[in-house]
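Quick note: the coordinates plus some simple rules give every number you see, no bench work behind them. As the structure is a computational prediction, the values presented were derived from the model and not from experiment. Cβ atoms are built from the backbone, for glycine too; each structure is taken alone.
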Structure 1
Amino acid sequence: MLLAYIDESGNTGDVATGGSLTHALGCVLVDSGRWPAAFDALVDFRRRARASFGVPMRAEVKAQYLLRSSGDLRPLALAPGQRHVLYRAHLRVLTSLPARAFAVVVDKRERTLSPAKTFDLAWEGMLQRLERTSNAEDKTFAVIHDEGEDDAIRKWVRRARRHLTAGSAFGGGSLRVDATLLVDDPVSRRSQHSYFIQVADLVAYAGFRAVVPPGAAVAAVCPHGMWDEIGAATHTKVSRLRPRSRPGIVVR
């Protein structure tokens with residue numbers, strides 16, 4: 001079974017009224033058979049982060065905390081360069097877990113989308129790619145996400161099992177690609193209790209910045225090329241038919 005840990009970056013609001021430029025979902029995929037070893041490796045990584053930067057084992061490491069030196073990271077008063085290294089290390093560790101990562105980014109800059117449509121585009125794109133991966137590898141999959149939009153996500157996951165479509169790569173129209181290997185309802189977790197969801201948050205933000213380059217202050221921590229630090233752990237197959245950004249990023 002594939003365990004898909006998912007978190008978001010940005011919001012679904014209209015850009016014209018203060019919404020973020022994009023709404024992104026980051027996914028960290030872990031094979032359940034390798035989960036114990038991957039979890040132990042991630043715990044060891046966090047121990048190294050504690051030794052090098054003083055990050056407590058129970059601290060929540062999220063993109064916004066690294067960018068602003070806020071949240072659980074505020075007491076550490078880390079310099080931007082240190083926060084950059086910490087962000088980069090979280091992405092690089094995916095290869096050794098082993099795990100894979102990809103992102104779905106809804107670009108709202110040149111069109112008007114309702115919050116509901118933005119949400120739907122993101123989750124439809126995410127579930128389409130998970131369905132394709134599960135079928136290609138003949139593995140069931142489960143969705144584990146950060147809490148917050150539990151009811152809406154549950155509806156999308158249940159819908160995907162019954163009726164999911166995807167655009168045809170050869171001409172117009174759409175194809176039925178029901179997520180028949182999807183297991184049960186999605187599982188909601190508080191991100192502070194899951195290292196994997198925390199990394200998914202960092203994946204989502206790095207995906208956003210690969211599509212929308214940051215200003216100088218943000219780039220000191222998460223530059224435009226941060227996505228490339230995922231390296232061999234990038235799940236490139238999700239974007240190979242219609243590449244519009246970096247490999248492993250689906251832009252909608």
Structure 2
Amino acid sequence: MYSLSIIFPCYNESSNIVGIISSIKSSIQGRNDVEIILIDNGSTDSTPQILEKAFQGDGIKQFKTYRIPKNIGYGHGIMEGVRIASGEVIAWTHADLQTDPADVLEAYKIFVEYPEFPNCILKGRRLGRNFLDALFTGGMSIISTLLLRKHLSDVNAQPKMFHRDFLEKLTESPTDFSLDLYLLFQARLHNFPILEYPVKFRKRLHGESKGGGSLKGKWKLIRRTLSYMLKLKNDLGR
């Protein structure tokens with residue numbers, strides 16, 4: 001078993017795959033306790049071909065790739081990665097390179113040294129975001145706190161990290177972008193401390209945002225998130 005499994009859901013990220021692999025290889029050099037899982041989440045671009053060729057003749061056993069034939073959703077892709085992960089600690093982060101993949105390894109040091117480990121959760125806290133994005137995130141945090149009576153902040157910030165024992169609390173994981181909200185909500189529901197690790201948030205250099213980059217995308221994300229919050233609220237009231 002590895003100490004840490006890091007999952008990257010890759011949906012049409014062909015322009016970023018090489019950068020992700022390069023960053024991770026550099027970061028884990030000299031370590032054999034970290035497992036990297038790259039999920040091709042039903043991509044329709046050249047992501048499958050790039051992943052297939054990336055490790056030919058490489059001999060690095062720490063990297064796993066897994067293809068999902070049809071995109072069902074962000075959450076589904078991640079949980080498929082979780083299903084094949086063997087690490088004591090499980091983490092996921094985006095494949096868009098807006099945050100450095102190496103941040104996960106630095107966050108891991110803080111996570112395992114926390115006095116209440118393993119009964120805690122770690123999440124990123126994004127620094128350097130533009131005003132509109134920060135306003136959007138702050139507004140959604142306020143709404144989630146009011147609806148669910150649980151304080152949640154910067155819900156979609158990466159990475160996310162938890163001990164594999166926490167999986168027993170993730171029995172109804174959503175298949176879409178609500179997975180991050182669900183994870184943090186479950187942490188609050190079970191009184192797990194949520195640690196925040198500051199990460200520098202950069203502009204996406206390649207490809208398109210999958211989780212609400214444009215105003216239209218943000219509106220769709222708001223509607224989906226509000227709908228899921230109401231579901232969680234109703235579930236609490238049962």
### Query
Can you tell which of 1, 2 yields 29 when relative contact order in percent (Cα under 8 Å, 6 or more apart) is derived from it?
1
### Message
I have 17.0 for mean count of other Cβ atoms within 10 Å over residues 65-72, calculated from one of the structures 1, 2. Which structure is it?
### Response
1
### Message
Going by distance in nm of label points 7 Å out along Cα→Cβ at positions 9 and 81, which of structures 1, 2 comes out largest?
### Response
1
#### Entry: mean count of other Cβ atoms within 10 Å over residues 89-96 - structure with the largest value, from 1, 2
2
